[in-house]
Structure I
Amino acid sequence: MGRMDFRTRRGPCGNRSIGRYPEGVTFPVVGMVGGGQLARMTHEAGIPLGIRFKLLSDTPQDSAAQVVGDVVVGDYRDLETLREFARGCDVITFDHEHVPTEHLRALEADGIPVRPGPDALLYAQDKGEMRAKLTSLGVPCPRHRIVSDAADVAAFAAEGDGFPVILKTVRGGYDGKGVWFVRSEEDLANTAEPFKAGVAVLAEEKVDFVRELAANVVRSPHGQAVAYPVVESQQVDGVCDTVIAPAPDLDETLAGEAQELALRVAKELGVVGHLAVELFETRDGRILVNELAMRPHNSGHWTQDGAITSQFANHVRAVLDLPLGDPRPRAPWTVMCNVLGGDFPDMYSAYLHCMARDPQLKIHMYGKDVKPGRKVGHVNTYGDDLDEVLDRARHAAGYLRGTITE
C-alpha cells in the first residue's frame, strides 16, 4: 500500500492538522487526484463557493499541495490508497488522466461518484481507443493506424501520401513527449525508440494545417453543457506558448461547427466536467480532431480572467452537478501566454517591472521550481485591440522568463 499522511503546519498554537472542518459544515468535499497546477487552480475556483477540497498528491511539494488544506500524500496507482483517500469525499475528479481504469471502476463499485467516469476517461487515456471511438461516431480525424514496427509504419505511409508521418505512444504522452516526427524512410530507420518498450504506437498522417484550435466545453451529469469561444493555440517545440481567445479571423460557421463537435463528443462519450478538444484547421477549410483532454486545460487558462465563469469554476460546478456558469468572454480579446522556465530563476523580482508596466496584467504562478522549458506559470491580458493585448502578454511572459530585459 502507498504511503499516506496528512501534512501539518506550525502555527501560533503549535503543530496542527490542515483541513479539519468545523462541526456542522455541510458543504461537499471534492476529492482531486493529482497535485499539479490544474488542481491548484481548480481548488482556487472552489474557495468562493465554500467547496472543500481533499487532494491526493505525489509529494507535499506539488503545486496544489502547497495551497490545499487537506492533503494525502500517496500513489494514485495503488487501489487501497485511492480507496482510503476517497473516504469522506462526495465526488472524485482529476488533475491528470493517468489513474488506472480498473481502479476507477472499483471506486464506482464502492459507491463513490467518479467524474469524468472511467468509460469516458478511457478516451483521454488511450489515443488508439480515442481514434477508434471518434471514427465510429463520424468525427473527422487524421488518417491513422496502430503500428507494431518500422515496416508497419512504412506500409502506413505508402497507403497515403507517403512521409512525413507522426508516431505517438497511445498512453502517457503530453507536451510533445511520446511524439515522433518521422520525415522519411531513412529517418524511420533511426526511429526505434517508440517500439522499444513494446507498447502500442499510433501512426498518423502529417496534417497540412493552417493553425491549431481548441474548443472547450463543460458538461454536467444532468446534461447541461456550455461552450467557450474557440481559441487559437500556438505551439513552440510541441509546448503551448500562446492562446488567443477568440481565434482571430475564424469563419463563424467553422467556429460553430467546432463548438457543436465538442459538445457532441462530450455527450456521446458521457463526459462530466471540462472537455478540451484540440483541433487542426486545415488549408481546405475543415477541422480535424487532434487530441482530447477531460480536465481543465492549458487552452482554457484565459478564462480565469477573460470569461464570466472560468473553466475551473465550471468544472467544479459540473462535477457537483450544480448549474453551469456563463462562458461568455468579458472583453473582445484575451491572450494567455505560458511562462516557461529558463536561466532566470528569480521570477518574483520581475513583478515590479511587469506590474508597473501593465497594471491590468494578471499573473498566475504555480509554485514550481524553475527548470528550462518547464511550465511554471502563465499570464493573461485582455482588451479591445488584439495587437496590443498580444504584445502585453508576450512582453510579460518574456520578462518573467528573462528573455526580455527591458
Structure II
Amino acid sequence: MGFTSTFTRIATVGAVAASALLALPMSSAQADPAGTLISATMQPDGWHGQVNGSIVQYWTTRSNGEQVRASGTMFVPAGPAPAGGWPIMAYDHGTTGLGANCGGQTAPERAPLPGVMADEDILMRYFASKGFAVVAPDYLGLGLFDTGPHPYLELRTEATATIDLVRAARSANPELSRTWAVTGTSQGGHAALGTASVQVAAAPDLDFRGTVAIDPASDVEKVLPIAGPWVPELPGKIGDGVNGFVVSILAGLRAARPEAQVDTYLTEQGRALLDGVGDTCLPETIKRMRGLTIGELLTRPLTEGPLSPVLRDYMTVPTRGYDAPILLLLNATDTTVPSPLHAALATQFAANGVDFQATVGTGSHGNVNPRMWSAMDAFLNRVLATPVQS
C-alpha cells in the first residue's frame, strides 16, 4: 500500500475517532497521553503556498499537568522520502494574541506583534525546500480549541506543545523521521529555545539536532518587574507593541499561575481590562489599551510580593544545559525586543559554554537579511551532517 493511501486511511480513522471524542462532554472524554494524535486532515495543495499540508489535532498538557487538546499544521515535501525519512523542522510562530483562533497556521486570523515579519510562511517554505517536513504548533489556547487564555510566554507549555506536535505528526505520517530541529521568531524564538531545553529530558527517544532563534524574546522577566504605577504613556507603534506585550504577559500569567496573585497588583481598571482580553487577538488587545498606560493598570511595583519569582519560573529562557547547537539571528536595531536583551542572552550563553553562534543584522524585529539566510543554510548543513535517523 502506497504512502498516500496509508496516510489517507490514518487521517480518516483519526478524524472519525476525533469526531466521536469531541462529541463527548469534557468531563467524560478520556484524554490520551500528551503527543497522541487525535486527527490529521489533509488540505488542498497551495494551502500556505505548499503541498501536502495537513491540520493536526493532538493532546498536550498545561503546566499543571492537565491534558488538553491542541492544534497545529504539518507540511511534507513532494516526492519520495529520503533514506531514514523526512527530517522534521518545528516552526514556532510569533505573538498573535490570547484567544482561540488567534494562533498559527490553522487560525483564520493571524496578527503578529507589530514589527514581526508578517509572512512566516516564507520561512516554512524555505525549510520545506531544504527537505524538511515542517510542523507548526498553534500553542496552547490559540488554535482550534478554546482552552482558556493562551499562557503567553510560558516557556514550558510552548515547548511541550511543540514536542507533542512532533510526536503526533510522526504518528500521522510514517515517513517522518526521528531527526528534528526547531526554529522560531520573536515569541517563537523564546518557544524554540524553551523546546531545545525541555526536549533534553522530555524527548530522549527523538534525535534532536539544533535550534534557530530569530530575535527571541528573552530576559523580559528581568525588565518587566520594574513596571509600576509610574509608567507613562509610550508613543506610537513602540507604545502599541510594549502595551500589547505587557498586557499579554500579565493576562497569561494570571490564567496559568494563580500563585502569582496578579489581581493584587491591578487597579479596578486593570482587572477589568485583563478580564476582557483573554479571548482577543493582538490587534484588539492593543486597541483596548489605547488611551491607557501600563501605570494606570497597576497599584504597586511588580517587584513586590510573589509575582516576580513566579514570573521568572514562568518565562525564563535557560542559559545552560542544551545538548545541541544554537544559531541566534539578532537585529541590533530591534525595538520590539530591545537589542540589549539579545546581547544579554548571547553573553550568558558564552559565559556558560553553550554551543551557539550569532549573526547580527540591522533590520527591524524578525527581519532576516541575506547574511542571516546564508548562516541558516550553513547551520542546517552542519546539524544534518550525520545521517537522519528513522
Structure III
Amino acid sequence: MTLSWLQIVRLGLVQMCLGAIVVLTTSTLNRLMVVELALPAVLPGFLVALHYGIQITRPSWGFMSDTKGQRTRFIIGGMVVLALGGLGAAAGVLVLEHSFWPGLLLSILAYVLIGLGVAASGTSLLALLATATASERRGAAATITWLMMIAGIAATAGTVGAFLDPYTPALLMKIVAIVTGTAVVLTTLTVWGIERRVISRREPDEMPFREGFKEVWAERRARIFTLFVFLSMSAYFMQELILEPYSGLVFGFTPGQSTSLSGAQNGGVLIGMILVGLSTSVFRVGSLRSWVIAGCLGSAASLSLIAGMGNFGSHLPFMPAVVLMGFFNGMFAVAAIGAMMALAGEGRSEREGTRMGLWGAAQAIAAGMGGLLGAAAADGLRQIMDDAPAFGCVFLAEAVLFVLSAWMALRIMDSNRPTTESAGLVPGE
C-alpha cells in the first residue's frame, strides 16, 4: 500500500513544523545578534554553519531508518530534539546580552541540537515519502511537502514579526516556546500510524553503514546530482544570514519589520513553487532543466537589483525586490526537489534513506559554507567600506554562483523529460 494524498499532506505538516522552528534561528535570532546586540555577523554565521555542519550525519540517519524500518520514531524524536535546540538558541541570545562566553557556550549546544534534530527528522521524513509514495506521485509529493515547509517558514516569520514589536526578551521566549511546543505536538499527531499502514516491516539489514554508503556512492546519477546540489545550494543560502541585517543597517527596518521581510521573501518562494508545480504536473509546460535555469538566472538578476538598492533609503522598492528573489528561488528549488524525489527511488530500493541523506548532507554543507562565507565577507568588507556597498558585493557574488549553477544545469540535466516526476540526469558532455 502506498501513501494517499491525505497522508502526503499530513507528512507535509511535519515539513512545515521543521521550517517553522529553523526560520527563527536563521532570521529573528540572527537579526537580534547583529543589530540589537551589535555582534559581528560572523558569529550567527558560525552558529548556523555549525547546525548545518552537524547535518553531515544525514546519511547515517537515513541509513539507520533504512535498516531499522521504523522511520516514525526518528521523525518524532528528531522534532523533539529540534524544539529543545530552538528554545536553547533563544535563551542563548538573552544570555549573550549580559555575558558573552556563557551565552556562546549555550548557543553552541543549542545549534548542535538543532542540527541533530533536523538531520534525524528531516531525512527520515523524506525517506518515508520516497519509499511509500507511488512512482507517479513522487514529483507531486515533493512539490506538496516543500510548499508546506515554505508556507510554515513564511507564516512563522510573518506572525512572529507582527507579535515581536515592541521587542522584549520575555516576549521572545514566549513566542519561541509556543512555536516549538506546537511543532512537537503537531508532528506527533500527524505522523503517528502512517508508516505502519503503508510499509510492511523490514527485515533487519546487517550491512554496515560504510558498505551501504559506498553502494550508493557508486551510482553515477547519485554522484552527479550531489555535485549539482552542492553548487546550487551554496548560491541559494549565501544571503540567508545577511539579508535581515542588511535591511536593519541600511534601510532602518525594526526587528519586527525585518522578520516580516523574511516572511515576504518566503511568500515569494511559495508563489514560485506553485507556478512550477502547476506548470510541470498539470499543464505540462516546460522541462525540469528550463525551470531550474530560469530560477537560477532570475535569482541572479534579483540579487543584482537588491545590491544596487543600498544607495536608496526607501522601503517600498526593497520589499518587492526581496519577494521577486524569493519567487525565482522557489522556481529553482521545487524543480531540484522534484528531481531528488524521483532519483531517490532509483537503484537498490532499500537505500532511499541513504540517498536522501547523501543529498541532504551536500545541501547542509553547502548551506553552512554559503551562509558563513556570506556573513564573514560582509563583516570584512564593512571594515573597509560603507555598509551598503559591503553587503552589495556579497549579493553580487551570490548572483555569480547562481549563473554558474544555471550553466551546470544546462550541461547535466536532461531537457527531454518535461515533468519533475520523470526527471533525470545525464553525464556532462
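Computed from the coordinates by the stated procedures, all read-outs in this text should not be read as laboratory data. Values in this document were obtained by computation on a predicted structure and should not be read as measured data. Cβ atoms are built from the backbone, for glycine too; each structure is taken alone.
Some notes on this structure:
- Calculating relative contact order in percent (Cα under 8 Å, 6 or more apart) for structures I, II, III picks out III as the one with the greatest value.
- Structure (I, II, III) behind the derived value -11500 of helix-only ellipticity at 222 nm (-39500 (n - 2.57) for each DSSP H run of 4 or more, over all residues; to 500): II
- Value 24.1, calculated as mean count of other Cβ atoms within 10 Å over residues 79-86, assigned to which of I, II, III: III
- Entry that produces 70, 54, 41 once Cα extents along the principal axes in Å is calculated, selected from I, II, III: I
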